[in-house]
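We did not get these values from a lab; they are worked out from the coordinates using the rules stated. This is a predicted model, so every value here is computed, not measured. Cβ atoms are built from the backbone, for glycine too; each structure is taken alone.
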Structure P
Amino acid sequence: MDISGFMHKYYDWVAFETFVKDLYEGDGDVTVQRDITEIDRYGAKRQTDVKIVRRSRFHRFTTLVECKRWKEPVGRDRIDVLASSIEALSANNGAIFTTTGFEEGAIAYARGKGIELFVVRDLTPQEWGLPGRHISLHLHVNAAEFRNIQFAAQTIALVDGPPGPAELNIVLSVDKALDPDFDLFSVKTGERGANLVGILGDAHGMILSALCNSVGVLDDGKQMTIEINARCELDFTGTEFHQLRLPKLATRIERIGFEFRAHVGQSAINVDRGNDLDFAVMVESYVSDQRLIAHRRMGDAGIVFQSSNLSNGEATVTEEVLQNGALISVNCSPWVGLGSAVADKIGVTGQLIRIVVETEGRKPQLSLIAQPPATVQ
């Protein structure tokens, strides 16, 4: 028995008739009855699975519905039986609901008799929205921090006498990235340029993406933290904007070396979109081409209907969609850091990662020199 959808819940004719009855409940001023037996105009008994009486201000309309929870498609003979009941009970129209479809020729025959034919079925993955009802993905949340930052720089005193030690107190934060005290100046024109902390933040994001994109799903996707360590260098020799002005001295930065410590937090995303639903099914007309998704949340009394714009259960996919088992990688802001997290596995890169800083006008342009993927142990 397929329990990936909801139709297995309506495994017998009673459950299926009750389900169809519920589809009509609450649709305006209606009275809906299930399994009703009446005497027709010729004095014979006729049984109806579901009878719907709809009232307007001046009229009353009666619809007779047959529900067929069969293993085989419904044939023309059942259409004849329903058409006879409609005439004998003075009903206005009728419909047949099934879960298995209709025999060849039955649809055209029913259309000629003015009888609707509906198939009730589980939703396809396209109708749920790809990748389907059940979503199973791997998630990597990536964060990193700089360590042991060292400057290769030339310093010029701006005051008489010893300037004393130069303390930069660089902290990766949004505030520091906007602090004019960390703006870089052109060594040619003295013009103010980009912020040093902002450049470090951009380099942080570039290195983090390069390292973590080289890490796939590890250990069948079990929850864990992976650490990657790399030696990095920020090269300012290709830009004129590399002078930092401090209160007592000016520093001409050539290169900044640092250790880059990244953490990849691996976890799983498992979602059942139908978890809080009593059911979600497609009600598809084979006569009038109506397609309605019907769903009801657990604990709710009413059913919600939604039109479907898909044709024959198929979607035209114009954009790449996630597949179950895919990996989603999310990078944290440079200002986040690592905190006290402890890694389960450790990886290293064996080659220096270089970020070359150039400029287009005053705007910095960063280029990452390719590096080998990390080896995780």
Structure Q
Amino acid sequence: MADLSIRAISSKADYKTFADLPFRLYADDPNWVPPLKGEALGLLLPEKNGWFSHAKAQLFLAERDGKAVGRISAHIDTLALTMPVEQGFGPGTGQWGLFDAVDGEVAAKLVATAEDWLRGQGMTRALGPISMSIWEEPGLLIEGYDHPPTIMMGHAKREYRGWIEGAGYEPVKRLMTYDLDITQDFPKIVQRIIQSGERNDSIRIREVDKSRFEEEAAIILDILNDAWSDNWGFVPLTPPEIDDIGVKLKPIVFNDLIRIAELDGRPVAFMITLPDLNEALKPLKGNLLPFGWAKLLLWLRRPKVRTMRVPLMGVVKELQSSRLAGQLAFMMIEYIRRAALKRYGATRGEIGWVLDDNQGMRSIAETIDSQVNKIYQIYARAL
């Protein structure tokens, strides 16, 4: 076997090789969804990714005979270092991600190289894979290889789990997605809860107004930062990241798919639902040219999709232990379900990711008869 080398990347050509490698490694995987190449490259560049305003990263390529055979990022999020240890991060915790390899030898050397870099930066513990922000694609897929991921969810080869665990990593957190048949009415008990809420004059479930995008986004962010602040892995979003998210998601934001719940006129909960952009991206194979851009623009005007994804939902902390929290959640889910079914032709919903210890959200998902369809795992190891 040819000699294997690992090197840090720095040139524009290296960055392109790094971003393009999955297109070759997953070429025969029918369930991998190629990202747009420009966006995949942009995530790696500090000038195009607001996450770098509070983080730093080093990217590495593995090569045999000059051919790329693996990749990994090693990175440090300075905000994550300030978070409580019991929430997963904390002082001394670095991360690695964007992991791909052709075989076990490559995998082992890539992980060891990432660890060496983190040690050199003073880190004493490594979490991975997290690619690269916790808000992007955290965790390694360990169940659910048989169907494509939805928008903003990752995919991986089956072998990766054994290679990572073989490098001495132990599971620390599982993240799950739930599959839901939205063509079926919810159980009677859920319908009664929704109807009760509709009779409560203090409750209002409203659509967002995309023409007031920044104002609505600020309302949702306030609820999110309060609702998720005690969750494992939470790192607050910064203004540069929020700006990036707005640019990326605004084309697939539709008023009737995002709801804000108000209690006596005060926003207290939200639910974001996105049409599964991956259904439109997969046939493009990462390219907008020559005709991909036109196909995508036509789709964005009024997407017809099979799947809707719920990436985020939150209820302010003061209500989380109350019956009202579940009632608001069921109401938002039902109103969005109706819109998704009627206006977008969707037949399936996917909720998540959901932390394995988030009993409130898991209970809501199970009560509406949804089933776990994918599991992602985050690992840790002392350095």
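When distance in nm of label points 7 Å out along Cα→Cβ at positions 132 and 252 is calculated for each of the structures P, Q, the largest result comes from P. Between structures P, Q, the calculation of relative contact order in percent (Cα under 8 Å, 6 or more apart) yields its largest number for Q. Can you tell which of P, Q yields -10500 when helix-only ellipticity at 222 nm (-39500 (n - 2.57) for each DSSP H run of 4 or more, over all residues; to 500) is derived from it? Value -10500 for helix-only ellipticity at 222 nm (-39500 (n - 2.57) for each DSSP H run of 4 or more, over all residues; to 500) corresponds to Q out of P, Q. Here distance in nm of label points 7 Å out along Cα→Cβ at positions 92 and 124 is compared for structures P, Q. The highest value is that of P. Looking at FRET efficiency 1/(1 + (r/R0)^6) of positions 228 and 300 (r between Cβ atoms, R0 = 35 Å, to 0.05) over structures P, Q, structure Q comes out largest. Tell me which of P, Q gives 136 when you compute volume of the Cα convex hull per residue in Å³. Only structure Q yields this read-out.
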